[in-house]
Structures are given as structure tokens and as C-alpha cells.
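Asker: Okay, got some structures for you below.
Every number in this text was worked out from the coordinates using simple rules, so none of it is lab data. Not measured: the values here are computed from a predicted model. Cβ atoms are built from the backbone, for glycine too; each structure is taken alone.
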Structure P
Amino acid sequence: MTVPAQAFEEPIRSRRNHWNNQIATHATMRPDAVALRFRGVDTTWRQLHERSQRFADALARRGVGFGDRVLILALNHPEYLEAIFGINALGALAVPVNFRLTPPEVAYIAADSGARAIVTDTALRPLAAAVRAERPELTSCFVIGGPSGDGMLGFEEALAEGGEPHAPLDIPEDTPSLVMYTSGTTGSPKGAVLSHANMNAQALTCIRALQMDQDGIGLCASPLFHIAGLGSLAPAFLLGAKTVLHPLGAFDAGEYLDALERERASSAFCVPAQWQLICDHPTVKQRDLALRVLSWGAAPASETVLRAMAECFPNAVNVAVFGQTEMSPVTCVLEGKDALRKLGSVGKPIPTIAARIVDDEMRDVAPGEIGEIVYRGPTLMAGYWNKPQATAEAFAGGWFHSGDLVRQDAEGFLWVVDRKKDMIISGGENIYCAEVENVLFAHPKIREAAVIGRAHEKWGEVPVAVVALADPDNPLTLPELTPFLNENLARYKHPKDLVLVAELPRNASGKVVKVQLRKDYSS
């Protein structure tokens, strides 16, 4: 008797540890358990698996195969994740795109990645159409929540097509899964190539750091085009835990608290600016919440924010996660037990990676001295898509250069001092913008602050503070600020100009866009 080859191939394929197989496992073992909830509608593990596979079928019928790239330009929906898993089922790469970009910016990513198809939604349909007009090689376009028309195919119609299913593939863990374009705060975005193994290592990091289990419920408010969004979901797919997707839009602290309370969420990640709004909400202390773990990252948190979080959520541990897209993203964690004792620290490197703090000659610096942190480990990207020179520079000396300047104390805790490219050299002295910003954050009249360099005939560069006030009707001048600065900063670090703005420009991950500030205020 001849045994079909598939009888041997299927068990071999199933041993691969990536999110498509993890979802398939949950679809078998707990098919009717809830995987995702969005706007009160549940998606079970069985539905998530079956719909993802049907989307893979639709892509395969249109010629998408192993190694191809597919853009995703959409708001947060369950279909966003179904699209990623369908793309990955073919060995293709998903390219999540920031929906706040302009058509030329999205077209640049389409051209750089060499994408041949695009997934969008009804809200972003006009943007996708404008991008396709510039990039006709995007031959297939799928619309979440919308009907077919104008050369686009409704996502649900694609799933209902029927026809021959795609051929199952054995996809090794080192196969690229995502091309995540960095936010481009210092220039044109670069696509970090992340593998299934990268995301699995990230999942294990979060499970350990955030004390996650299968019974926990996560509330995801981060955009799925950002690694903070997908990185926070990876552990849920591994464990089979439920995730509530929060609709995107202008952040409303009251609506977010409503969702935390209604969904009985046990963990939540927000950027510090969002946590500040949550802690300032008048009802925050009256809420009946099930939160066990708070986490934050993507931007520095002031002491004011961290103390407010501790006061508003006394029964939850506060975990800081630090990293970057190229590292999938978490590299350092500050555990809840150290949150107040080491206030302002980003914690210690996670156990699964190697990290060093080095000078420009790749020599280790002494504890307490400032250097660049460099990494090796299983979460490290394969490189930048289509940019061999940038990859070579990032991997110089056999380590990944983060660009983050840090110092380490005697216990091994790290403090971020600045971005390497963000340092100001004034009269031969190094001025770290983040250090000046942290002092400005503590002034009672200042809500948020950013420091940039401005060319100076005598000193080469001088620092300039761009600040948003807590109360716009209560102004602040540089002479008024000077006594406060005298108490906290050496004179050469003082901002030489104070620019007042209504709010600082931020990208979707919550980081201040200093490129824009330099353009507006550096001269």
C-alpha cells in the first residue's frame, strides 16, 4: 500500500514554530475560544485560521508566492491580521504601512519593497488608489469592509471566491515574515526585515516580562503597522490568549478606560503621552479595572508620568519595555519591582540577547560612562530591505548598532541618554538632548518638551527648547526658566532659545519628529 506524501509532509510542516502554526494549533484545540474582539464582534481561533487560509488562496490565484511582498495600508481590523497570516502562509512578506503617510511617501515604500499587491480598507481607499496611480505594479488591491469596484476587490468577496486552495508549504522559522519600515524620524524610512523566528523570540520576551498566560486579556491600542502593535500580539498568538483590538483614531482617555473596564483587560500598553492623558482623566481612580500589568515604551516617560501611573494603578505592576523595530522590538525591560527604585531607567537587557555599551572604536566603556548600546541575538533583523550599505553600517564590527546612547549603573540598569545622531556638540562639549528634556519635563508649566541643535557662529551649535505648556494662558519665558535650569543643569547645557508651540509633532509610535522641529526652528 502506498502512503500519500502529504501524510508525511503535514506533521513535518506542523513542527514549525511560527504564528500560522500557532493559530492552527489553537483552531484544533480550542476552536470556539475567542482570539480577537473588535467593536464587540468576536473572531474565534477557527475563524481566524480558516479566513487567513482563504485569503492565502486568493493571493495565490493572483500570482503571489514565496518571497513576494504585499503592502497593508489599513486601520486596525481583525482582517489586517488575517491578511498578514494569509500572506505568510505563502512564504510572502507583509509590509505594514503607516496610513498617515502621503501618497508619494507610501509609493516610495511600495517601490522600495517591490510590492505587487496591496490590502486597504474603505477609509483609506482613496489613498490606496492614489498610490496605485503612481505604482501600477500593484496589480491587485483588496478592500477591507468595502465592495469591489475601480479595480479593487472586496476582502470578503476574495474570501468567498472558492476555487483551488493554495499548496501547503513548509516555511522554516528563519523565513522573512515582515518588512517593517522604521518611522524615519531622522530621514527616509528603511525596511527592517523580520523573520518568524524574530517574532517568536519577541513573544517569549513579552510572556516573561509581562507575566502573560492563556487566561489573560490584552487590549491593543497600538497601530498594527507599528512593531509595538504586532510585537504585543505575538505572545497572544503563541499562548492562545484573547486580544481586544481598540479602534484607531484620536486617542480618547475616557473611551480607553471604558474599554479596559468593559473588556476586563489584564494588560495594556500605551506610550507615555497616552498614559499621562489616562492618569489625568477625572474618573480614572473610580474605575473597576482588572489590570495586572501596565507597560509603556516607544518614547521616554517623565518622572511625573511614572509617579502618576503608580498612584492611579496601585495594584498593577508597571513594566517599561525598550527597544526598536530592528530588534522586533524589545531589548530591555524594567520590571515592576524596580519601577520606582530605578525610576527613569529602561531596565536591563533581556536574557536572550547579548548587549554591550561601546565607544566609537567598539571598546567597552566603564560603568557610568556614556556609550552606544549594540546588540546580538534572536530578535535581530536580517537587515534593511534593498539597502546593503545601510545594513553593513548597522552591523559594523559584528554587532547591531542601535544608535542609542546609554549609561549603565553598578547594578546593570540602563538609562538612555540620547540618540547618537541627536547629540549636540557646543564649544567642544557634548550636550545630550534627552538630559535637557528630562529637566524641562519637571518644570510645572511645561507639558512636553523637545531639544534640538541650532547652528551658532561661536559655539558651533547651541540647544534650543521647543515646548508645549500645561496651560497656554500661563506663558513662560526663557528668563523665567533660567533660575530653574540653574538648579538642575550646567550652564553650557542651557537652551539658548525657548520656542512655544501648541503641541509637538509626533509620529504614529508617539516619538517626537525632530526632523520637522529642525526644519522649523533650527535657524
Structure Q
Amino acid sequence: MVIKVILVLLFIAVAVGVGIYCRKSTSTVDGFILGGRKVGPWMSAFAYGTSYFSAVVFVGYAGQFGFKYGLAATWAGIGNAIIGSLLAWWVLGPRTREITHRLGAATMPEFFGKRYGSKALRIAAAAIIFVFLIPYTASVYNGLSRLFGMAFALPYDVCVIGMAIVTCIYVVLGGYMATVMNDFIQGIVMLLGIIAVIVAVILNNGGFSEAVISLSQIPAEGTPMQGAFISFFGPDLFNLLGVVILTSLGTWGLPQMVQKFYAIKSGPAVKQGAIISTVFAFVVAGGSYFLGGFGRLYSGQIEYAANGTPIYDSIIPTMLSTLPDVLIGLVIVLVLSASMSTLSSLVLTSSSTLTIDLIKGNLVKNMSEKQQIGYMRVLLVAFVVVSAAIALLQYHSSIVFIAQLMGYSWGALAGAFLGPFLWGLYSGRISKAAVWCSFAIGVGLTAVNMVMGFAGTPLIASPINCGALCMLLSLAVVPLVSLFTKAVPFEINPPSAEGAIDREFERELEQEELASAAAGAAADV
């Protein structure tokens, strides 16, 4: 217990210390929400990866889908690495960086507003982000708090409140730079931690061969397949494919993920970040789902609902509870690292979106930079409080599991934004009507399915598959509707746009170096 407490306290001290150190970068709006757009490839890649993978993946998804699909769940981690990381950086990274710089857009709603010349689109996008980031944030609290309950025997409520307070402190103090610096430190912990945990769990089950043999002897419900949980595609390929699409393609339309491309400092840094981010995803996501694939070996120890359904969120904590205390402490810090980085990214995205895209110019006509930063900090705290309250309500009422909460959130956000954002980067012939159609599909289909699900008759049984369908429809509907409606004129490839931006950064760096040299000379005199 002493080891676990020391590790957690050390983690919190580092996070808060980084927040204090980064206060100097929060004097401007651009600095508070994008780090001045000068973040290097390593920090950008780790920020992307740690925002991507949190307790939702490690506890919720790895537990649920590892239990359902066995070792084939590892395909979700491979998809996250190739589609969600490598292709996202290659396809979206350079173009996002170039066009958002050209438009002067700091948020995704601001991109929509300026790219499509519509204030209404900007306001609608901001409202969608605020509403649907809340359940995702609540799901992160949920997964982390279950691990804390296992390790420290603390009440769930105490864990959620403590998590909320620490998140508020370091993000309010240091803004985006505090999050990316912490993400880099936390990412290293995650890489080392996931490898150690996988090795320990496998050894705890007699070694890799013995664990696989034991897993192969467990029958799968609804299929006559022998050894279904160690087969290449598992017992249910169709639903596994839905998981891969949602968790991999979803990052392309999530504002907190895409924002990482706004802040990176140069074109070459995007190429470097793509490789770093992909390796990180292979280890962390692939490792998490692979670990979850052995969940069936703990069928006799996990929690079950009254109707006999496994409580999926309890699977990974049960697996970890058999490990030595030192490794449990490492796991706590690992998941705390992943969750804190995701939470900080979510709350920063939400507060900046509300301030810049809803309040500024609409509710408050003339707002200085100092006022904007003040509003962001207040809204950041408000967002944390609301999401924590929902996490507590969800836990005490047992409304949905972690994976379902994330499925609703990702389905609505990526289903609404994926098509308009991707096509808006690469085509100058996209219409406002097409964007509105995508917004309506993503939000409408998700909301209808969620309400019908609460009533016991969902339109699509799995929120995961519903979210994946929303994304695919968004990609198809935007170009299709644009064929029959008036496009918003936009020059996608102006002459030397990328070179001009890089030269601008070079000039800024030269000015900083000259100023630093002048300050040093003055100090010498």
C-alpha cells in the first residue's frame, strides 16, 4: 500500500508541477489552447496517443471486447495503430496544419465556420462538441475509478472527485503546454507499464503456451467453432469489424484528436510524429486488447449483473488484482497517466470551443484575450464538474457500461464531423447543405438509437455499430449531397501555401533566437 500511495502522489506532484511551470505559456489564447502552434513531433505524437488511449480503452474496451472476441480483439489495436494513427497523421496531419493556419482557426467549429462561411455551422458544431464530449469524459472517470477501488479500497465517489480536482489544477494553470508535457511523461509510463503488465499476467497463467491452451478449451456462446477465442478473427467477425471502425476511423473526426495537428510546429514534424504515434499505438492499444483477450480465464472471478451478464468493466481490474503490489502500483500510474491526458484534452477542447465559438461575438461582443482565457478557465472547471456528476450518476444507477458511453460520444461526434472535415480539407466543391446533412446524421442517428435503447428497443442493437455506421454515412453523404447543392468556393491548394507557413515559422524562430542572444549580451554587459 505504501508503494502504491507513493507512486500516485509522485504522479500528482509531477502533473501539478508541470502545470505551474507552463503558466508562462498561457498569456495568449493561442498559447493557452495550442501552445503557440510550436509543439514538436515527439510531444505532439505522445499527446495524440495518450489522448487516444485512456481507461476507456484499457479497462472498458479491452475488458469487454477481449471477453467477447478473445485474442482476435487485438485487431482493434492494430486498426488503431494503422488507421487511427498512421493514416490519420499522413492524410489529415499536413493538410490540417496548413489550412487551419491559413484560415486562422484554433478550434474545429471555427474551422467549419471559416471554411464554409457559416456562423450557424460554427455554433452548431460547438454545441455538438459540448454535449457529446461529456459522456466520453464520464466514461474515463468510470474506468479509472474502478481500478482505484480495486487497489486502494476507496469509494468510487472519492476517486472521481479526486481525479476532477487534479485535472482542474494542472490544466487551468498550464493550458495546452501543460497537457502535452505531461502527456510525454505519462506516455513513457504507459509504454513501460503495459509491457510489464502483459508479461506478468501471462506468467501468472502458466506462461504464454499454457494460457493459450486454457483459452482454447473455453466454448464460445452461439457458435460451434472450437477454440473460438484463439482463432484469427474470433467468434463474431462482423461485430469485431464495427469495433475496429469506430475506434480507428473515429479519431479522424474527433475535435480533441484533430487539434493536435493544429498545434504542431512544421511540416517535417508531422512526418516524424506519424511514425512515433504509430509505434506508440501498436504497443499501448495492441497490448491492451491482447491483454483483454485472456479475460475468459477469469470468468469465475469477475462480477456479474443480476441477469447473468458479465460486468465488463470489472474484468481488467480482476485480472490485475492477482498481480504483486508493485505491479498494481505501476498499473494505477499507467491508467492514471492515460486517463489524465485524455481528460485534460477533452476539457480543454470543450472550454475553448464554448468560449471562442459560442460566447465570443455572440453573448459577449467585445472580448479581450485576457477575458477569453478567463472564460476558458471557468468553463473548464464547469465541464469537469458536470462530467464528474454524470459519472457518479451513471455508477450509482448502472445505466450503461463504459464502452456504450464512449460509443455514443464517438458516434455522434465523428459521425457529424468526419465527412465535412476530411472533404473540406481536400475538396473545394463541398456545400453547406452537405455539412448540415452530416451533422443531422451523426447526431440524429446516435440520439434516436440512444433513446430507443433506453426504452428497450434500440434501432441498432450495438452503440458501437451505430457509431461506425454514422461515420461511414458521413463520408458518403457529404460528397453525394454536394453534387446536387451549391458548393462553398474555397481554394484548396494556393501557390506555396505550405512553404509560406514554414517560412513564417522560420522567421519567428530567428526572431526568438535574436531576442535570446540580445538578452544574453545585455546580461553579460
Structure R
Amino acid sequence: MSRLEFLEKRYTYIHIGFLILMLIHLEFNQWIGKSSDISLNKFLLAAALAVMGIKFLVIKKGLLQKYHLYICFKIMELLYVGGLIYQDQVVLVFEPLVYLLILIEIFSVSANLNSLFYYFIPLIVSSVMMLGKDFFLLSNLVNTIFLILSNALFIYIVNSTIHEIEKNSDKHKELLIQAQKKNEELLKIKEHMELVNKELEQQKEEMRKTSESFRNNVAELFILKETSSYIGSILEIQQLLELVCDMIMGILGVDTCSIIVYDEKYETLDFHIKSIYSHEVIENFKVNLSNSSLQKRIKDKEILINNNCRDKKYSFLEGRDVGSFVAVPLYKGNKSYGLILAEHTLENYFSTSNTDLFKAVSMQVAVAIENAKLYEQMEEMAERDGLTNVYNRMYLQKIMPKLIESAKIHNQSISIGIFDIDHFKVFNDTYGHLFGDEVLKAIAHLAQKKVDAYHGIVARYGGEEFVMIFPNVTLSEAAVIIEDLRKEIEHFTLTKEDVSAKITASFGVSGFPEVVDNVESLLRTADDAMYMSKRQGRNRVTVASVNGNNAMD
């Protein structure tokens, strides 16, 4: 429905209401005797209602859009209202107001004031029809002219007001449109700013990642540089591992850094730990780690990162608040040496860049450990006798002062036995030097087995002379042990190819602090006791004493 139809429909309802009220008013006046002749009025009102009814049907059919129909209906409305104005031969107030309302209705749809006076023709026609010759009476002319002018003036004022309102409305609309445009521009600026902010955030994140990567690279270079500078100091492998732990804690900010070195020979773990936790917590950690499945990582050669450790899945983390940890195996080639373990209380602490750093450090540490082990092997080779594979005299001279010093500190005993193979020259002269070498190896093997049972040491002291050291073993206990060895040698038969030979040895035993209180005296008294055994017939054990030498058969 168009605006014209919508408004006219409402106006039609209002007009019908007015007309019905006026009919009721006429009937009421007639009933009370105030008006006697109302037939003309009724006719006018009935005609007006008929016009309104027809207009309503036209609106329902959608035909009022045709402008000439609309004008015809408005003229008919003006005619019957004009008739009502002059029905009593006098101009009243109510009917002119209705005429004015109809004019307002017309000019609310079409605001062309040039045609205003055309709409007063129905008023003049109605007045002539109703008044006849009396229309030309001065009073009626004055009233009609006044009515036309007053209505025209009112319409003009209303139209001007509406025009001003519309003008202001247009201004407001224009301002509103401008405001909307500004808002749209601001929205675009906002969207642009959000996009710029998003790009800035991305750039900020990229810069953060770049900065983090740069710091990690610097840290990696620093650690690698420091580690590389210490790798040459093979003898200081313990200090190197502690230094690496310190650097990882300082640069990565972890709570605990551990380097666990696996000793393949003794199947033990050597710990190098830097931590914020107490000594008791660390000791408990060592025990738990030795019994945990983490040891598999030493041989798996796979880095393990867990950035969420709150589920108590790993027993070696008990007693510590660990949110993240990384376990990095130490290996070179097919050889595994241990692992690096770093921990932090925060979750999601370790990243891929940290992994790269740990890989680089682990390679350097593995090289250092391998070099240290190679050095130890070379040093051990230098300290061992090439023929019998027991320690040599140089190692004996190095280790004896340390053992005596340790025994003094811990208030313990040390016993030594020196023995010489009886008639060794006969073996060489009779069977040759190669057989003599076999005699030396066999006796050294028997002596090694005996000292191993007591965590002792055996060394080749001279040509066919050997020294046995028994830490934390008293003189009397050592005499019994060495007597057992003498009997084993006595009952041993060396057979090589077609040659068989029986071997015996003469022994001397001395002890600290039962007999002497220094290294030189300990070796000298044991050697003197051995020569006493030789003088007394060989194949015997002689125990040194402070006052003299006593033989033990």
C-alpha cells in the first residue's frame, strides 16, 4: 500500500466517524426539539457517507493511485463540507475547520500552493447553491472571503512550517548521511587499524621468534665455544661436565641440569648435577633415576621432551616440582655415554630451538667424554705391564702414597705382599724365554684373581717379582690370603705344548700401621720378608714384624 492510500484510508475512517457523530447530533437536537427541519442536513450527511463509502472501495481496489480520482473525491468532499457550512444560512465554526482539514490533507500530499485557490471553488459553488441570491449580501460575501483568506493563510503557514520542517529534515538527513559516511569511513579506518594492528602483532611475534632464535643461537655458540675450549683439557672432564651444567642452568634458566655418564665397564651411573633443590632431594633423584626406565634413553639415542609432567608418570621426578623436562642422549657413532637431563617447573618450557641447542651440546660433551675415556685407556695402558696385563712399577709408585694417605685419614689398615717366582732362571734356561713368559702370565693371573676378591691391586715390581696390595685388610688377614695363594701356585701345573712344569713362589708380607707407618718402609719390610722366605728354603710366606721376621708355613 502506497503512502497516499495509507493516509487516505485513515482520513476516510476519520471522516466517516465525524459524519456519523454529526448525524447522531442532528437526531439528538431533533429529539429534544432544538431543530425541526433536518432533512437537508441528513441528505448532505448521507451523500457524504456515500462518497466516503465509494472512496473506501476505490482504496481497497487500489485505484486511488490515479491522481484524477483522488482529486475528484477531494472536490466532492469539499462540496459537501461547503454545503454543511452554509446549510443554516450562516457560517459556523465547526464546518470551516473540517474544510480546512481536508485542504491540509490535500496539501500534505501535494504542496503546490499555486493551486491553492482552485480548492476554494467548491466552497463558492456550495455557498451559491445554498444561499442563492443571498450569497451576494455583504455579510455573506465578507464571511466567505474571510473564510477563504483565513484558510489560505493557515494553509500557507502550515505549508511553510512543513516546508521548513522538511528543509530541516533534509538538512538532518544530509547530516545523518554525512555522519553515516563518516561512520563508514571510521569503520573502514577501524578495520584498517585492526588489520595494521594484526600485521604489527604478526611482525611482533616474528620479531619475538627471531629474537628468541637469535638468543638461542648466541647461547648455543657460547656453550659450544666454552665446551670446545675445555675439550682439550681431557684430564679435567669432571670440571667440564660441571661447567656445561652451570652454563645450561644459567642460559636456559632451568631448575635442574644433570649429566649422567654411563660406565659400561662397571655398569654404573656417574652423576654431575646442578640444581636448586636440597642435597636430600638430589640423592633421592639419583636413586629413582637408577631404577627408572629413563636409562633406556641412553641407548635409544632419541631426545625425549615432555612439556606436561604433572601426571606423575615418571618416577625419577618424584620430590620435585617439574612441569617440563628434556632428556638428551650422549652418543658418538654407535657408542652411548649417558644423557643430559634438564628440568623446569613451568609447563611448555622447552621448544624446538632448545632441542637443537641440546643436540649440539650433547655432541660436544660426547666427544669430550670419548676423548677422556681414550685418554684413560692410554694412561691405563701406560700403567700396565705389557706382558702380564697387571699394573707396573710406575703405577705402584703413584698409587701407594695415595692409599697410605687414605688409610691414615680413615684409620684403616693396608697390607702388602711381595713374591718372587722360585728358580725362574731355570725355566728360561731349560724351556726358553717364551715359556718363561707363560710362567709370568700364569702367576700374574692367579695373583690378579686373588686380589680382585678383596678389591686389591697386583703389580709387576721387577723381572719375576710381583707386589700385591690389600686395602683395609689387616696384617694377619693378609697373611692367610697370601698363604692360600701360595698353595694355589704350588698345586698349579703349567702345560704348554709338550712341556709341563710345577711352579712355586716365595712371599713376604708387611702391613700399615701394624709394622710401619710409611710407603718406603712398607715396601722394604715386605721385600726383606720375601728374601727371608728364600733364605729359609723358598715356597713359603714370611710376615714382617717390628722386632724381626717370622715365617708362616
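Asker: Out of P, Q, R, which one gives 29 for relative contact order in percent (Cα under 8 Å, 6 or more apart) as computed from the coordinates? Kindly include the intermediate steps, with their values, before the conclusion.
Answerer: Values: P: 10; Q: 29; R: 7.
It must be structure Q, since only it matches.
Asker: Tell me which structure, out of P, Q, R, gives 188, 47, 47 once Cα extents along the principal axes in Å is calculated. Could the numbers behind the result be given before it?
Answerer: On the way: P: 86, 51, 46; Q: 68, 67, 38; R: 188, 47, 47.
Going label by label, the one that fits is R.
Asker: Next up: Given that distance in nm of label points 7 Å out along Cα→Cβ at positions 74 and 410, derived from a single structure, equals 2.0, which label among P, Q, R identifies that structure?
Answerer: Clearly, the read-out refers to Q.
Asker: Using mean count of other Cβ atoms within 10 Å over residues 250-257 as the calculated read-out, with 14.5 as its value, let me know the right label among P, Q, R. Show your work: numbers first, answer last.
Answerer: Working: P: 14.5; Q: 25.4; R: 18.9.
Structure P accounts for this read-out.
Asker: A further question follows. Where does the value -9500 come from, among P, Q, R, when helix-only ellipticity at 222 nm (-39500 (n - 2.57) for each DSSP H run of 4 or more, over all residues; to 500) is the thing being computed?
Answerer: Numbers: P: -9500; Q: -24500; R: -21500.
Corresponding structure: P.
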